[in-house]
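Trainee: Next up: the structures, one after another.
Laboratory data are not the source of any read-out in this text; all were calculated from the coordinates shown. This is a predicted model, so every value here is computed, not measured. Cβ atoms are built from the backbone, for glycine too; each structure is taken alone.
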Structure 1
């Protein structure tokens, strides 16, 4: 089969590799019909190369048709149309019993003290071959795959694999209440859906912060107030001004440790100094009101000795974060994937490309070129 394979920093190629096979009685083989590139895949593309191995198949946002199932997968049969969550969970362990599916005890990489295994996401998370391919072996298929109806196009359901549950959980963790003011830092795919879901849940005002014109324009189409941080000296000061000093009840950091565009970035890079990986978190903390809630869906990895704990303590901020527990939120989201499309799912994909164009897709997504916000690859 053909698959997107990592060969080195900034180097992905579409190679011919062995077809996957049933290895465990709880496996299934899925023929992929659509598979998306996630912002987290960009971490692998250029940032996390020390934990990558040449030949790794990447990708974790797939859907397709079941081709074969193991003998202990009674819930699926060949021909079923399914979305596959990005985290691999068993559904019955102590963590899954608490609906913490991203922490599944069965698939954890305990030797490295990491959470549940993830598709296509390095040896830190199980070294499971990824989903940007023609076929995918799905472990724990007795629980993970989500059956979806025939008829509607893939894009209506594809984002159940990651984007929608991640955004839904971020809004839940932000404790968004009707009528309140919410800020979302970062208007990539996750931030876009966080902002729309917050409005859907009744937020009175949602302010989306980014500097990419196409992202700001997309958010504006869905009732979000865009704030271009390249036009302001300080995001916190700007938020203080536009909220008349009230700041925000809930703030969602949908950026993480690869924040770019702060005023100091160019200075630090010119001096060959590591940019501040907490810049988005600092901004989020500044935007949240005292007694408010800060939700982190952007990825942070490794220790941060300069973490501003004292500021959070002083403001009495509630802080929640973590990988999405995908299956926990599916029943809430599925009814919204209707012809009415209340979340505007149809207005998220900017590029649909054949699998063979994956190297080009990664390049324009990384560089934010050609208005690229969300890419779907079609094997």
Structure 2
């Protein structure tokens, strides 16, 4: 059977193969660029890696630490074009997630409170290196840009392409540079967003104009102390957000959550901690008979986490909180996933919006209107 090439008839479906005439490529460490989301990069010798090199890390976490979920670069320039030239370190292949989310970059323009999506990298799916135009306009004027890194791939090298002679300057400062540290599962990492900017940590970073550090490890967020201690080593966090039940399971969350909280409290006595139980999954409909009812196992696990948080609060830790993750995706939650578990872009948007009431309080109402 002959393949049908839709790009032959619809230019919007074609891979970007534009040349780079008149374009100068800049290293991401060039003054004016603000690279965020990789707090251990210096310890890693400048590599784009989310955790330090540590032989004690679980094998899966060590591998997934190379995935650049949550990394971003912001800058101001008067260039009429913005391109990226990327070399991938590794790539994930999944049949239920778009390649643009797995190993693509996307770009927003406008600045805090005004960011709007403008482009995503388009490239052959077998490419390990690619060059792609993310933005083009006719008028040269200073604009602020934000580029999000791939969610499920490592990045060996990255350069930003701008017009020759264009200026580069720092973006507007963070509303608050203290990071929100988010630990979790594939859902935290961004599976299965269609592009990086739709991962809920990236959505919230734009909402609040502050760094959200993504420590989601697909299938591997299980509360291991070797991982949690690295998170606890991050200086001056504004908030810890913990949502790893979906990987640990009901038994695992019982075994690890109290220990996880204690490790964080050893280094951060009063930093707010928000525990989030897992999102609802479609198997619950099978087990309960209705999308309106929770499966018995899910109810027990939610109750355990809520009760543990309340116990610690009664014991004097007044800055720890709990949210039932089953409430975050809305009444029609079963329509917000791609596979009964992992959110679509709509699902990630719902999660971000669902967290806002709590985050507004914990982050002192610092959200910027979009």
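Trainee: Of the structures labelled 1, 2, which one yields 20.9 when mean count of other Cβ atoms within 10 Å over residues 81-88 is computed from its coordinates?
Mentor: 2
Trainee: Right, another one. For distance in nm of label points 7 Å out along Cα→Cβ at positions 161 and 289, find whichever of 1, 2 sits highest and give me its label. Provide the component values of the computation, followed by the final result.
Mentor: On the way: 1: 4.0; 2: 6.0.
Between 1, 2, the highest calculated value is found for 2.
Trainee: Another question, then. Using Kirkwood radius over Cα pairs in Å, for residues 201-360 alone for the comparison, can you identify which of 1, 2 gives the largest number? Don't skip to the answer; put the middle values down first.
Mentor: Numbers: 1: 18.1; 2: 16.4.
Sorting by Kirkwood radius over Cα pairs in Å, for residues 201-360 alone in descending order puts 1 first.
Trainee: Rank structures 1, 2 by distance in nm of label points 7 Å out along Cα→Cβ at positions 49 and 65 and report only the one at the top, that is, the highest.
Mentor: Details: 1: 3.9; 2: 0.6.
Once distance in nm of label points 7 Å out along Cα→Cβ at positions 49 and 65 is tallied for 1, 2, the winner is 1.
Trainee: Out of 1, 2, which structure matches 1.12 when Cα Rg over 2.2 N^0.38 Å, for residues 57-168 alone is calculated? Before the final figure, lay out the partial values.
Mentor: Details: 1: 1.03; 2: 1.12.
Here the read-out was taken from 2.
Trainee: Quick check for you: by distance in nm of label points 7 Å out along Cα→Cβ at positions 137 and 241, which of 1, 2 is greatest? Please report the intermediate quantities before stating the final value.
Mentor: Values: 1: 5.7; 2: 2.9.
Across 1, 2, distance in nm of label points 7 Å out along Cα→Cβ at positions 137 and 241 peaks for 1.
Trainee: When Rg and Dmax of the Cα atoms in Å is calculated, the result is 20.2, 62; to which of the structures 1, 2 does this value belong? Each step should come with its number before you reach the end.
Mentor: Numbers: 1: 20.2, 62; 2: 20.8, 69.
This value belongs to structure 1.
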